[in-house]
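Participant: Got some structures for you, see below.
Every number here is computed from the coordinates shown, using simple stated rules; none is lab data. Just so it is clear, the model here is predicted, and its values are computed rather than measured.
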Structure I
Amino acid sequence: MKTCKEVHHLVIEGQDRQLSLMERISVRVHLMMCGACRRFEAQMDFLRQALRRFPGD
């Protein structure tokens, strides 16, 4: 099982690239068991959505 640090890294990377099937599975398994990482993923989703709404130059 991945550590929280590894999952945080993959959650962030997943915003920039398509994770492999094994990476996605390992993240999902970890998230099923770790509330802290679920909250981290939700926070990253919130920030991504907020930045999309922010007007550019």
Structure II
Amino acid sequence: MAFETFADFMAMGKHGPYVWSAYGITLLVVVANILAPIIRRKGLVEEIKRKAKREQAES
């Protein structure tokens, strides 16, 4: 796959918008799949800490 110019590369033979939007959506999904469990874990850890603190205060 060889292109004459960078503009030709970006245009991808007039399929550029489809190609680059597909890459962009894929990147967003991959990033979301990496970040979602990290964010969820932080929330769960905080919830567990709050519950433990509450139970400790009750006893």
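Participant: Computing P(r) over Cα pairs in 5 Å bins from 0, in percent gives 4, 15, 12, 11, 9, 8, 7, 7, 6, 5, 5, 4, 3, 2, 1 for which of I, II?
Facilitator: II
Participant: Taking helix-only ellipticity at 222 nm (-39500 (n - 2.57) for each DSSP H run of 4 or more, over all residues; to 500) from the coordinates of each of I, II, which one would give -24000?
Facilitator: I
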